[in-house]
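These notes open a run of structures that come right after.
Where a number appears in this text, it was derived from the coordinates with a stated rule and is not lab data. All values derive from a computational prediction rather than experimental measurement. Cβ atoms are built from the backbone, for glycine too; each structure is taken alone.
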Structure P
Amino acid sequence: MSFYSGGFIPNQDPENCINVDLNDLSAIYQYLISNVYQQDRYCQDVATIVYNHARGITSRNFVCGPSGSGKTFAFECVKKIFPRTLILNAASLTKDGWKGGNKVTGFLKNIDPMHPDYIIIWDEFDKAATPQYSSHGDNTSEAIQSEFLKLLDGETVMIKKDDHEVPVDTSKMSFIFCGSFNRQAEIIAKRESRHTFGFGTETSVCEKYSRELDLNDILEAGVLNELVSRVVRVSNVRPLTLEDYKHLLKDFVGSPVKQLEERNQIKLNISDEKLDEIAAEAFHSKLGVRNATAQIQRLIDLQIFDSFQKNHKRPDSIDL
């Protein structure tokens, strides 16, 4: 068995890759926790997936957790050290309704059949698993989920490339199913909240995601038993607190502020008061880090526009 000795994969352009030794599980983990805020246990799971995959041991995992908490972002980071990582939107499988044909394998048309050892992430998978019915009363989500079974069993499938079909060995692929499973988290919270009546009335409210989801919860959410039985584990991503958002924006090495400075090539000077305001809005929106990023980007865009209106040039720095 051959192992990978660096952070890029043979036959891939390493120009945009980060060099992390994929034979060193600790190095992968350290890279992830330096980029994914306060999700150390999840980063451990993801690092293990990557380490095993690079050694030819494939994974089948579910990932659950609130929007914007780092579920998909962790694998965006993985793509920088393992380029054959493919993130797909499972929700779009049912976007136009079920019209026959093999939709799932159709999404794999961009993979390299000569090097099929991909880590494939099906994002928003809970949306594809939510029961949807055709005009004939058929549960189309079950039909789509059934397509995944061949992939999880490692069968060779036919992928359409250009104007012909080519066989692809899926036994070398890892499959990760990510989703918020928000509706199921709400059901669990309601079920596990306690209410007593009479003298000494006691109410104990269970928040969403305060109890981690397991395979039984995934089943209850509408995922087929045949699919769940082929999955090894469920990884949970924890919700971020308001204090987490504040620390993330002000002090974390992978802060959205620093990322946006690099992306926009501009120096940002943001007051603590403004960062607290952005953190509070992101926390209450329930949309996660992407909300904070969007807020700051909007402020940058407005300041750049104003600068051009006044001076016909782009500012070198912005004070917020």
Structure Q
Amino acid sequence: MQPGGSPFPQATTGSGHHRSLRRILEDHLAWLEKRPEGVRATLRGASLNEADLDKADLRNAVLRSASLLEARLARADLSGADLREADLRQAVLTGADLSGADLTGARFQSGLLTEANLSETVVWGCSFRGANLREARLLDASIRETDFVGAIMTGAGLHHAQIFASDFSEADLEGALLYHARLQVCRFLAANLVQANFSSAKVQSCDFRNAQLTAARFFRADLSCSCFGNALMSGCDFREGRLAAAEFHGALLEGARFGNAVLLAADLRGANLRGARELTPTQLAQARTDRETILPSGKRGPFMKGTLAERPAPL
């Protein structure tokens, strides 16, 4: 809130004139409705810290480099907006619609984005460190070199998203939906991904060391060259997945399912596979096991054909 308590501070438009934010929103609505008196909201570099913009209609508005620290944008419509390099740290965007917006370089640290819609957004070089994105939707989003460290993303929808070189370390992604997503060289160090769904996803050269992945689904997923060292993966579903050259050194894989999965050169040294199901002698022979590997039968490795060690022992 600006001095004097007004939720509509003076704002600078692209032409340099000072108008109240209320007037800018009214003119922008007229522009959206294609009325002759309408003027597009152009608030590039504007200072809107702590502004009350709940339910504001800012579709296709220009907010590039705007400062919106602690601003209230709950249920606001920012679809298609230009938010490049905008500062939205600690802003409230609960239920806001940012679909199709350009968020390149925007900052959302410690922001509240629960149930927000970020579908089809451009999320390049952004920061959501410590932000709350519970049940947010990022369907078909293009995410690149973005920081989600420590973010709360329980139940978030990232299906069909393209995610490259982004960091989700220590983030809470329990129950997140990532089916058909494409992930490359991303970090999930010590992240919570319990019951996350990666079905039919491509998860290549990603780092999940020390992550919690109990009961996660990787049905038909491609996990080639990804690292799951010391991860907790009991009850995971790897059926028909591609685990070629994936690293599971020291991982807990009790009761996991591997029906028709490709395990060529997969590193299972030191992994605990007790009770793992649907593994064949051929699959285990193609993988790397050692004396520290606990095989499905409960016996220690390395695996040797004819020992029946692929048969799961009761857990």
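General observations
- When relative contact order in percent (Cα under 8 Å, 6 or more apart) is computed for each of P, Q, the one that comes out at 18 is P.
- Origin of the derived value -1500 (helix-only ellipticity at 222 nm (-39500 (n - 2.57) for each DSSP H run of 4 or more, over all residues; to 500); candidates P, Q): Q
- Origin of the value 2.9, where distance in nm of label points 7 Å out along Cα→Cβ at positions 43 and 267 was derived from one of P, Q: P
- Computed 34, 41, 20, 6, 0 for P(r) over Cα pairs in 20 Å bins from 0, in percent - originating structure among P, Q: Q
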